[in-house]
Structure 1
Amino acid sequence: MVEIEIRGEDEATAEAATAAVGRLLQELHTDWHAWRPGALTVLNAAITRGEAMTIDDRLAGVLRDGQVLSCKSGGLFDPAIGGLIDLWGFHADTPPAGPPPAPAEIAALVEARPRIADLRVQGNRVGAANAAVQLDLGGFAKGAALDLAAAKLRALGIENAVLNAGGDVNILGTHGSRLWRVAIRDPFVWGAVAAVSLQPGEVLYTSGNYERYFDHEGDRFAHIIDPRTGYPVREIVSVSVLDTTGARADAAATALSVAGRADWPRVAAAMGVPAVLMITDTGALLASPEMMKRLDPLGDGLDAPVEVVPLPSGAFTPDCIASPRQGGALERVAFNRPHSRPP
């Protein structure tokens, strides 16, 4: 469900804009779905056969963006692991049931090393060097879709609105005379840990293991899979990213969940997302200095102390581009540009 709230327009204008965005989102839902019939499932079937195919501009664009975001994450975010996500039972509209997959099945897919870097994107012609690649855009599709929806609203002349897809939020303008204020959900109990007042054009995205998961013999297995091991993330319960681009915030929240408590500051710096809040499985709250400045308590104060974790001051952001010399394959071409806050 996507909630669209528009302010400062007459009812007819708001309804027409909402309907236009609804049509766009339905098209993207069909085209980008990982297991229902659509453009992405047709492409995955072609990759399995070792064939290339022509796709539309939007899907080609989101795949290029996915390559760059995966590269910057060091592969911790990788939309090519759809085979692993399917193996764990998360390619269904209902939660998986029964035991987890056999370790040998998981190991076989990990050893095949499906990576979105294996895609060859030449214009709108897409194939892959690795038949094990199965694309699942769930790690950043909401962000990419809401970015397009926000652009659609702007093109229609809408200046003040919020797009909310299950707590992932893109902001246009303001809420009348004040900023839009968005709560960050508490993953353990009903409620919120804090709120953030978003500036025009900002986004706030959260990835967590508290909605899509299954339990087996006392263990919980969530839908965020570590591409390196093939197993679900356990240590991190929730990651929220404040940014200016939904696709990057969405992908970063996934990558930081995989990076874990020890490595998330380095990955956040590499991906160019300075404002992060992380909640661990023990209930610990970790925040970057940029995010700590923006957190608003909902009552007398935050329910738990927050450990402020600085991002590496000497971090470098890789320049990841699709190289025509390699038929569209992704390369890391430089590591000497200092990290800075994205525009």
Structure 2
Amino acid sequence: MSDQGYEMQYIKEAFDTNWIAPLGENVNGFERELAEKVGSKAAAALSSGTAAIHLALKAAEVEEGDIVFCPSLTFSATANPIIYQNAIPVFIDSDFETWNMCPKALEEAFEKYPEVKAVIVVHLYGLSADMDKIMKLCKKHNVVVIEDAAESLGGYYKGQHTGTFGDYGIFSFNGNKIITASAGGMLVSNNEEKIAKARFWATQSRDQARHYQHSELGFNYRMSNVVAGIGRGQLKVLNERVEKKKYIYNFYKKELSELEGVEFMPINEWDEPNYWLSSMTLTGKVRPIDIIEALEEDNIESRPVWKPMHLQPFFEKYDFVGEGISEKLFENGVCLPSDTKITDGELKRVVKIIKGVWIE
């Protein structure tokens, strides 16, 4: 059955039963199937990955004035929910070995802020952070760990799914992710009571009563039954998507690694990434903007690596711990076209244009 066939089966069921939103069997099924896929005891289907991070912070009892460690090299959706809780982000640097949170910088941050309430770890571009070192530090300091695995669904660290090492894990099904429901996110945890509470908050904190009663602040964060149906269909082809992403990465690496100053994102022996975005750094005369503009002339989109949070106008007032490696990755990094629908002919076209930049 085609991808669309899987999806339409569940969408039709939603319409046939008149369960469109916000709940229904697809929501229950998607929660169950995603939890089984990654090896978590429970999951809450939500409107976005951002909502999942927000509720994870709330479940971790992060409140006004609390400190939360967050990688600087990430998308703003990782950091924004810290502000939603009126908490204080402290941004942690990356390392060149993983492009993710640097354990050495994390240890330094713990020494500087021993009262930290939670640590958010990101698996950037589908690459796993070094979870053994990070979890050892977090357990030593008895701090809640939230894994932002929005970009790494289908990836593993030492044989275990990313997003399942900490107290909470989050996944995203936004339009650009490895599988997409057009929107939506998932919060997973082995703490079934906390997941039940997250579902309650996400459904406007409606109390069990005949009338509408609310004893806590609620949020409109639940996933619709239609979106969940799309997600269930997409989940069936996750493994195929990972294989295609890996193929794309290996194609680029084989064709471009010999160019002067090119180095691809690191794949460690303990890491089985999902290769969400094939990314590389440039340290020679050719700069990322040269590649971006050359591809743009042929109507092909590429983009810089995420701009670190501590360099963002909104977040620059918050502390940063590290040596500026995330900034170097941003200055030298470029993300190449990585959609799973890309053909060999299109890949060759991208490679030809990039190689042409070195000839000019």
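Taken together, the values in this text are just the output of simple stated rules run on the coordinates, not laboratory data. If you're wondering where the values come from, they're calculated on a predicted model, not measured in any experiment. Cβ atoms are built from the backbone, for glycine too; each structure is taken alone.
Overview of values
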quantity	calculated
Entry that produces -10500 once helix-only ellipticity at 222 nm (-39500 (n - 2.57) for each DSSP H run of 4 or more, over all residues; to 500) is calculated, selected from 1, 2	1
Rg/Rh (Cα atoms, Kirkwood Rh), for residues 96-175 alone - structure with the largest value, from 1, 2	1
Winner on relative contact order in percent (Cα under 8 Å, 6 or more apart) once structures 1, 2 are ranked, highest first	2
Which of 1, 2 yields 22.4 [mean count of other Cβ atoms within 10 Å over residues 24-31, calculated]	2
Computed 0.98 for Rg/Rh (Cα atoms, Kirkwood Rh) - originating structure among 1, 2	2
